[in-house]
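So, here's a batch of structures to check.
We did not get these values from a lab; they are worked out from the coordinates using the rules stated. No experiment lies behind these values; they were computed from the predicted model shown. Cβ atoms are built from the backbone, for glycine too; each structure is taken alone.
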Structure I
Amino acid sequence: MASTIDALPIARRWYQECRTLHKTCKRSPKSAIPTRLIDISGNEPCLRLADELGSEVEYATLSHCWGSLKFTRLTKSTFESFRKRIPPEALTKTFKNAIFIAQYFGFRFLWIDSLFILQDSMEDWSKESTLMSEVYGECDLNIAATSAKDGSEGCFFPRERSWRCQVSPTSQTEQIYDCYPYSTLEPYVDRLSKRAWVLQERCLSQRTVHFANNQLYWECCGIVASEIYPNGYPLSIARDKFLYQKRQLSRSSWPKLVEMYSGGLTTMSSDRLVAIGGLARVIYSKSQDEYIAGFWKKGLEGQLLWQSHGLNRRIDPYSAPTWSWASLQGGVSFHDWHKNENALSRMCTFRVHDIQMQYVSDNPFGQVRTGILRLRCSHLASGVIQRGPLFVSIGNYDFNIGRHIAHDFHISFDCIEEEERGGEDEEETWFIHVHVLPIWTDNSAGLLLRPTGRKRGHYERIGAYHTSELSTPAIEDANLVALEWDHHFAEVSSDSNGNKEYFIDLV
């Protein structure tokens, strides 16, 4: 029986051509090397410290799924013994395969998270997790165990000796076509992509070779390839496949990155922002725009209108403020309007007046302790969302606001708890009292808020909406700003012209 291990020669060819031929893959000298690396040059692997190595060490990294497999890891008690010899009980099948692959490519050093970070030291974890962008960004090759659910499955899989199936459309032509399953074009439906950390590892690494269960795939700045297309994907396919290619990271790429990342899983809820912090750090180094709990300060108002997908739940314990997508475990999406910051400036009904953030450490790309946005509002309305029996077939809600009813009211609740708050029976009518914060002056889209009850004018986000029926007169009739119902606001003050200004706090 053939195996994917048979494709190692072509993978090494990709690597060698990338190193020698791809101008876009040329890099400056390394700015840093990892604190620790695994030395795989001898008969038995061992842990080496950075100060024992030179500044231009070449090394490979491993992206893999931990799963539920139990194995010996680096801890305070095993640290000294690992420096002499990493025992077999710490080397899963995936780790052994990765060592073999790295040696095959000519590497002396390999980086594996569970054998690198002290697993029983929060201090070591906090320090090293902030350096992930450097670990993967400076590595010479990232080895991705793309199809392995845990360390017991390894990097190599049995397969048929040839994928090729040749067909001729008609008997009147000599034209022969190679056919292959559509599913073999990309590996990202595999298990590794469900792990949230992997997006950062994949995006930051200059080169990645994917070991999937059907074939090997390659990504670098110069080419995206597979065994089926060893010289690179045709443009007609590459536009759709490999959704993130090795292009430059920038502010404009952030929404797509979050959409790809948010559906992934983290073992610890506290990792929600940490696991994408390396990408944020790289983008910050280029844009110098302030990073705020999964968003960017410039144009923050428009970014707040993200939308939750599916039956998400709020992460407990606390991982981020409710206005951040990072407060949920589940996928989210953004809309294209955030790209036009000039239009946003003209049409937005509120402004971020003040930002108060507290972080667990001094790392603004890591865990958040609290986050409050003070918004200056020109519109805020209170109403009742109603879902009737027709919801099952139509999927829309009614929104009762003052004397008006908007029937075509599309709602995306942030988490399933909000649906359950109204009632579990889909065929019963239920009601939810909400506050509406329109983002656009035409009231076509906005946020759904609920008072926290802890302080006056404090609100938490519970969802987003869009509609074509919420008219300006309806909002104006129930606008708490125009009605001067000051008790709904955290602060009411006057500007230099004596005009009242109304502020709420989003937590």
Structure II
Amino acid sequence: MGPPLYHLSDLALPSYQGDRWQHSHFYMEFFEIKGAVQDSNPRYHCQDPPTRPLEPLSPSQISDQGASDLGSGLGKCLNLSNLTLYMDWNQIGAQGASDLGSGLGKCLNLSNLTLSLRRNQISDQGASDLGSGLGKCLNLSNLTLYMEGNQISDQGASNLGSGLGKCLNLSNLTLNLSYCQISSQGVSDLGSCLGKCLNLSNLTLNLRSNYIDNQGASNLGSGLGKCLNLSNLTLYLKSNQIDAIGASGLGSALANCINLSNLTLDLSFSEIDDEGASGLGTALANCINLSNLTLDLSNNYIGAIGASGLGSALANCINLSNLILDLSFSEIDDEGASGLGTALANCINLSNLTLDLSNNQIGAIGASGLGSALANCINLSNLTLQLRSNQIDAIGASGLGSALANCINLSNLTLDLIFSEIDDEGASGLGSALANCINLSNLTLDLSNNQIGAIGVSGLVSALANCINLSNLRLYLWQKQFICFGF
């Protein structure tokens, strides 16, 4: 027989003494077991932690009353220190969120909380009251809070932030407020409040698909800039209303995070042009301790000048060793690709580079120029180049390969050339060139959806057989995968 099932209302019974409640760690996920639940009452099961997949309840199962009962019961768990609670895709509104927050606020020993309330019906009032409750958890050090896709606007974001700003011991925070209705005022207040969390060292903040403009982005950065102990920051601002001014302002403000070493910044699907890309790069160059950077600027309006300017600015990040840069679906041509490569070659400590230039206007000259420039990254050992859907052709593919052969320390290479107008000659030439990468041990090469036939495949593989240190090869041709070992 499986573990017992209890009504949510059982949580509110002060006489309940089941031994599960004596545990300091409490894991809860709402689900039903096929054939075991015969009525429509919401149920829960707690265990430490689950050992098998759980089937979620249908969205109509849990409403305000269920969440309120749950909050009341949790408020009686005085020794609770670790709580994981998932209640996504239900019908919890303001009252349910408020009562849940009230209950959590009584868990004075709570230090680790994961609370997921995605895609409910929580309004500003519910978010505000939830924040108020969490603000009473003075021992909270690790918080993951998912509020994606609710009815939260500026007031809710501001008040939620106000509550979180009182969690003075908070060191790790993941907050998802994507797909809400938050604009400049709300995100500004949120940033200001989070700036009071002086012990915050790791922050992931997801605000994609809201209504955040330049002022909001700059003010958010200013608030976070007060988190002097912040070392790891992941910030998702995709699909907002941020242009050159906002991107530069955000970057300049983040430079005040003097201990920031790892940054992931997603500004894709924004309104950033050449000026914005260059300005953002210049600002980030002031993050003197930055060693790991992931920057997504795809689907913007960045051309040759912006790409070169961004690269030149990032070269001033003297401690940068790992870079992931996404400039796909932009307006970068041959000049831009070559200029970007030339600039990145000045990142003297760069050892790991992932560069996505898919869906641009790069031809043979640009591909060869990019490769030649990257060959000057003397410490580069791991390289991923995504160049699909450009106009590279046979000459460009061979030129790119020949240039990369000069990366003397390159041991791991992933090269994506899907939809690049490469024929048999190009495939054979690319293989012959890569054979000169004397230290290459791991190669992933995707040449799908080109014009490569039997002659090209034969020439490619024959050439790659001369890579004397190659031990792992993944080769994609027309959706067929070949994995070879022991070269």
message: I have 3.1 for distance in nm of label points 7 Å out along Cα→Cβ at positions 73 and 177, calculated from one of the structures I, II. Which structure is it?
response: II
- line: With relative contact order in percent (Cα under 8 Å, 6 or more apart) computed for every candidate in I, II, 6 is reproduced by structure II
- request: Identify the structure, out of I, II, from whose coordinates helix-only ellipticity at 222 nm (-39500 (n - 2.57) for each DSSP H run of 4 or more, over all residues; to 500) was calculated to give -5500.
  value: I
